[in-house]
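Values quoted throughout were computed directly from the atomic coordinates according to the rules given, and no laboratory measurement underlies them. Small disclaimer: the values here were computed from a predicted structure and weren't measured. Cβ atoms are built from the backbone, for glycine too; each structure is taken alone.
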Structure I
Amino acid sequence: MKQDERRAAEAQRLLDEPLLNEALSKLEQSAIDEILRLPFWADRKRRMLTDRVRVIRGMREHLRSVILTGVESTRKRPTVV
């Protein structure tokens, strides 16, 4: 198994991990809820919370891209006959 494939398998395991998904979802939702409750003049706090949501979403997107890279490397591998 190549490194890309191992990384893809580990990324998939992380994305399938219920406890991790629950934690990330709760963090993301609490940040969004807090953004919605902020007064309009609380720009610094809004930016901080928006950055938190972006980091969480970026982490998930990165894991998905690692999976795709591993899948593509599997497809590109020549078959041995």
Structure II
Amino acid sequence: MNILQLEEKLKELSVRKDSYSLYGGFPNEAYCISQFENTWEVYYSERGLKTNMKIFSDEASACEYFFHLLIKNVLKKEHLSLC
């Protein structure tokens, strides 16, 4: 999976856009993925800090990890709050 495919999957699942960034940066309380030099970073951004960062050597691995991270943490929370 690449960034464009990841973006499409997240749209299909109606994942809140304010819960993630596909282009890095420091949004508050959001999961982020970004390319940095020859690596890909996946992290949680909070108050201008990158936390729980994982580094990947390829886009596909980073995107798969990011997708499962969002499913586990964002969609699960949204489902629980509806119950």
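Once relative contact order in percent (Cα under 8 Å, 6 or more apart) is evaluated on every structure in I, II, the highest one turns out to be I.
Looking at mean count of other Cβ atoms within 10 Å over residues 36-43, point out which structure of I, II has the largest value.
Largest calculated value belongs to II.
Of structures I, II, which gives 20, 15, 10 when semi-axes √(5λ) of the Cα gyration tensor in Å is computed from the coordinates? Computing semi-axes √(5λ) of the Cα gyration tensor in Å on every structure in I, II gives 20, 15, 10 only for II.
Comparing FRET efficiency 1/(1 + (r/R0)^6) of positions 4 and 44 (r between Cβ atoms, R0 = 30 Å, to 0.05) across structures I, II, the highest figure is found for II. Here helix-only ellipticity at 222 nm (-39500 (n - 2.57) for each DSSP H run of 4 or more, over all residues; to 500) was derived from just one of the structures I, II, and that gives -10000; the source is II. Taking Kirkwood radius over Cα pairs in Å, for residues 20-67 alone as the criterion, the top structure among I, II is I, with the largest value.
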